[in-house]
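What follows is a group of structures, each given as structure tokens.
What follows draws every value from the coordinates through simple rules; no lab data is involved. On a predicted model such as this, the values are computed, not experimentally measured, just so you know. Cβ atoms are built from the backbone, for glycine too; each structure is taken alone.
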Structure 1
Amino acid sequence: MLKSIPLLSKQIEAIIESSYDGIYVTDGEANTIMVNSAYEAMTGIKKEEVIGRNMRDLVREGFIDQSVTLKVLETGKRATIRQKLRSGKEILVTGNPIFDDHGKIVMVVTNDRDMTELIKLHQQVEHSMQIAAAYKEKFQTIQEVGTFGKDFVVASQAMSDVCAMVERVGKTDATVLFYGETGVGKDRLVEEIHRISPRYDKGVLVKINCGAIPESLLESELFGYESGAFTGAKKEGKIGLFELADEGTIFLDEVECLPLSLQPKLLRALQDFKIVRVGGTVAKKVNVRVVCATNMDLKEMVEKNQFRADLYYRLNVVSVIVPPLRERKEAIPHLVNYFINAFNQKYKKKKYVTKETMDLLVSYAWPGNVREVANVIERLSVVTDKMRIDPEDLPHDMRGKAPDPEIDREMPLKEYLEEKEMALIRNAIKKYGSARKAAAVLKIDHSTITRKLKKHERPA
């Protein structure tokens, strides 16, 4: 029941009613005695819902998440808080105590301001900062690519066909799925697709390796999260990569690593162009082109129920197979010379490869593909102390086929077999990019590979 207090004059009521800000007045026991029209319009809460009601009851019933009036009555001082309404909207409220002649609080007058525009502006600033960070990363990537030159080396009919396909689909908005082993240059082809697309001048190319991020974090990385979505989340929430790539292109590398639980959400993003942040309920429109890459057979994964069929068909609109380097050996001399020239320029050297060395490089299988070529040539450019690179300068496994091993009386059969087994495991990890993928190819448990690697001194 309301305590008896002096009635507000009509003039004061008129002033409060005409205020642009919301005004909320309670008595000294937190019972509501007046609400102006601006408060009703701002909050969606009607006068008749709260007049005569105590703030403790309104908090308990979910009208608001916390009351500044109660804070003022507790401390006897002015207070300001961010208050969340039952609609989910946030407002900034400041409570001011009104004292009688004996120093007792007889009223609390609360001034309420709509934070919608302020929050929106904050989100726009945050979005702009993350866009700037994406551009910075993009420029760094361009600079790194510039180490080897701006153009993609095309020196085989197979790669000419791939580049012709990229040229055709790049100018469209079609979803593209690249198939190819680790190191064949899928990411460079994705960069080219974005560069020649109409999106290049509107948005950025955002890359994410789905296999390099823990499953528990992947959803929040892709779609972002709202404030308080989980322990450790930023207070203001976080924008996801799909929002960051709005009007641009998002590249999902190792898309086969997407957990089944996350695949329906990606499918929705592809079909409806809408995403929902973790911990959120509001769907946000995004205009994003999706390009994916994998080194696994997704169709086979679908048959084994390891990948959703509907997502597979949605991703497989245009599929491009990038052949491994061992299937386009005519490109190897061009790549070797290309990287030799690039690293000569970088390290101020004048290195060159002899014909015998080039023959060995061409005959090598290159399980790491183009990336391995670049790494090997850079190593040779740095560690050899003469201009000419001879066969003996190459890593041991590139110097031709080793002779059949002679029986070593001091090496038991078990030890010899273990050595060959570890060589096979390491080669599989090098070729397929991870111990988990190597285990799948070799048809053994991932834990078995891990145990064997730990047992031997030399890491894979």
Structure 2
Amino acid sequence: MSKLFKRTKILATIGPATNTPEMIEAAIMAGVNGCRLNCSHGSNEERDQQIKWIRKAAKKKGRSVAILQDLQGPKIRLGEIKDNHMDLKCGDELILEAAEKYKHDGSHMVPVQYNLATKVKVGEPIYLFDGKIKGKVTGIVSETAIKIKVANDGFIMSKKGINLPDTDFGGDILTRKDMADIEYGAHSDYDYVALSFVQSANDIITLKQILASLGSTARVIAKIETKKAIESLEHLEKIVLAADGVMVARGDMAVEAGPEVVPIVQSQIIGLCRKHAKLCIVATQMLSSMVDNPEPTRAEVNDIAMTVVQGADTVMLSDETANGKYPLETIRMMKKVILNTQNHSRITPLSRPPEGESAKYDAISDAAARLSEKLEADVIVCQTATGATARAIAGARPNLPIISVSPNERVANQLALIYANSGFVREYSPDFGYKLAMELKKSGYLQPEEGKDSILAVIVSGDKNKFGTDTIKVREIN
């Protein structure tokens, strides 16, 4: 049965290519476990409609689907360029003026949607057009303008991104737009909020405090894409500990820190997330060739397979499902690669039990994962109120499905992105995990191996009014 359930999950970005109820339903039916709504594009009215479509499709499929709000963050962009094109030569000097409404006249004074003069220092590197043009800050011209010197030939276009790998934003990473999106999201049906351009653990703590003050129960994802965030393993681990999950945002990270560092940082982040039982999402260019082509490159397939082998919880699709020509084909291909990889390889176990939200959760969860494999069980069933036990079991990376059941719908939705977990909502009773397993076997969702009539389940449970998770049972589901 475990061969039919993908343990690494798929998070898909909703955009023009998937922005209909029919496409969202088809994407979820094809294997999507979570939907990313990117605050860099679209309106709140569009978000409200998309959330309704996602919840309706999830209900039709009969299981939970996570919804992630991705904050834009201080993604600094060029303003409007005359004729949407400007050629540059090595040695050219540009003035970058903080004037969002400034009309570019073709001169070397270029509008920027952020006041860089308050943050940058002379000598710091600056990359335009998402790294295609390299330069260096040579002067602070005024309170709202800086001067840079271009280091290579190329061109720039309107609204393209700017990267400042050595600039310290001093914790000032939440923009006015982000604050408005956070306030809107706190009263919407989001399960996760992803914070862009995280530099330190304090950035995460600040966002958690804001969400708590607004009454939000969404969990916080730290997007690792700045040079500052990965300055040391100790600094990175503090961010992982502060967050509820981490996204390896490989696109901006490659520009800010260099593409050569990305594979090692990805491996480090996955390892830290497993160690501390935190959600890990690997993102950017997983199947980027399928934006325009119906088949992936072999390098992309290998990339997904290696991410699965490393033990990531989730892999993410961006342009592939937001703007691509083949969004459903991309989802199906990613699912095929995940299943084939997990069915022909095993994730290397941790040298010691995963560290979750308490030592007790760690010990019981690790024991349940090990017992299930020794007994060659078909499924682990986890009764959970907060999701902590399910996340801890997933941290041990068992090679079989985890059916998690909670009376809390938000918890069940959040678990949809956690390794091997399928989240279900049921009213609490002492044995509601066992009852769900019987229900799922009867419906055909859980199927015994060929030649068998029963399913062997390891059930992890506890008394919600006393000590929480404290019991492991082995049951045959007939």
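For which of 1, 2 does semi-axes √(5λ) of the Cα gyration tensor in Å, calculated from the coordinates, equal 43, 22, 21? Write down the numbers at each step before the final one.
Values: 1: 66, 25, 21; 2: 43, 22, 21.
Corresponding structure: 2.
Of the structures 1, 2, report the one carrying the highest value of distance in nm of label points 7 Å out along Cα→Cβ at positions 11 and 443.
Greatest value across 1, 2: structure 1.
Taking 0.00 as the value of FRET efficiency 1/(1 + (r/R0)^6) of positions 115 and 419 (r between Cβ atoms, R0 = 35 Å, to 0.05) derived from one of the structures shown (1, 2), identify that structure. Walk me through the numbers before you get to the answer.
Values: 1: 0.00; 2: 0.25.
Only one of 1, 2 returns 0.00 for FRET efficiency 1/(1 + (r/R0)^6) of positions 115 and 419 (r between Cβ atoms, R0 = 35 Å, to 0.05), namely 1.
Of the structures labelled 1, 2, which one yields 15 when relative contact order in percent (Cα under 8 Å, 6 or more apart) is computed from its coordinates?
2
helix-only ellipticity at 222 nm (-39500 (n - 2.57) for each DSSP H run of 4 or more, over all residues; to 500) was computed and gave -10000; which structure, 1, 2, did it come from?
Of the options listed, only 2 reproduces it.
Once FRET efficiency 1/(1 + (r/R0)^6) of positions 75 and 187 (r between Cβ atoms, R0 = 41 Å, to 0.05) is calculated for every structure in 1, 2, which label goes with the largest value?
Details: 1: 0.10; 2: 0.95.
When FRET efficiency 1/(1 + (r/R0)^6) of positions 75 and 187 (r between Cβ atoms, R0 = 41 Å, to 0.05) is calculated for 1, 2, structure 2 comes out on top.
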